[in-house]
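What follows is a group of structures, each given as structure tokens.
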Structure P
Amino acid sequence: MPGLLGIVLGTWAYALAHLTLLADRPAGLLAGAALAAVALLAVALAAHAAGVVDTPRAGRAAALRARARRRRVPRQVDPDAAGRPRPRAPGPFPSAA
């Protein structure tokens, strides 16, 4: 939906720009375009409030919440525990191992 809306708005703005250049009285044309833009914005906000626009995102949001619930906190490992080798500081030459 946002892609189609962007194409429609882009085409509308392109047509408005050319009509403004060709019109005898651009002030009246711009006032009408402003009213059309306000009407389009009202329709878009009403569709958003009704939940028509958010339907594809609802499934993705639920999937992300489920994924976050499945994730566990990584184990905290003690580096000084028995049986663990101590990390070595880097030397002036690369190690042969």
Structure Q
Amino acid sequence: SYTHRLFRSLIRSVTHRHQSKSLYLIGGSFGLREFAQIRYDVDPALKEKLKQNTVTLESEYEKLEKSNLDNWENIRGPSLWEDSRTVQKQRREALRLKTE
């Protein structure tokens, strides 16, 4: 059928491909704007909880002053190629042997 062939050629035409890309671009920019706005729209319950937060820089500094910073141990994290569970198990065993 002539209309079917005409419709097919219209779909496959270069201009239609460019139009669809521009629609994706425009639609994507609107979608991105909406997703970016979610970050700034704060839930009222969360906003109230943040207002009740009493942690200040001074209170955290006082906690650090009370802690003993002269007695600490450097603990190395596992490397990328090491299994973290195996490394933790080895450290616990070494600590257990050290305390006995």
Structure R
Amino acid sequence: MSKALVYKVTEVAEIINKPPATVRNEIRKGKIKATKSGTEYLIEKSEVDRYLGIATNDESLKKDLEIAELKGKIKSLETKVQAFKSVASSLNNIIGI
């Protein structure tokens, strides 16, 4: 495990408002990823977030960067379309003469 915040089964149970037995069953089923440390399961905060469907900060940052990149590409394509329209208009004027 990385140096991320980790929870014990009882703490995750409180967070998701379920009994600890349910959390252990979800771990056994593979729905929650955990690391066994002695007799205790340890669950990373990012895994709890994933289980609850909450995007972690890293995931949100990646999405925001992708959106910014796509916006830049759109702006570039809009500029190219405008230049093409200008050239097409000029050609139309030349042909019309």
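Cα extents along the principal axes in Å computed as 86, 41, 18: which structure among P, Q, R? Walk me through the numbers before you get to the answer.
Details: P: 86, 41, 18; Q: 91, 43, 20; R: 87, 24, 19.
That value comes from structure P.
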From the coordinates of one of P, Q, R, distance in nm of label points 7 Å out along Cα→Cβ at positions 6 and 46 came out at 1.4; that one is structure R
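Taken together, the values in this text are just the output of simple stated rules run on the coordinates, not laboratory data. Since this is a predicted model, take the numbers as computed values, not measurements. Cβ atoms are built from the backbone, for glycine too; each structure is taken alone.
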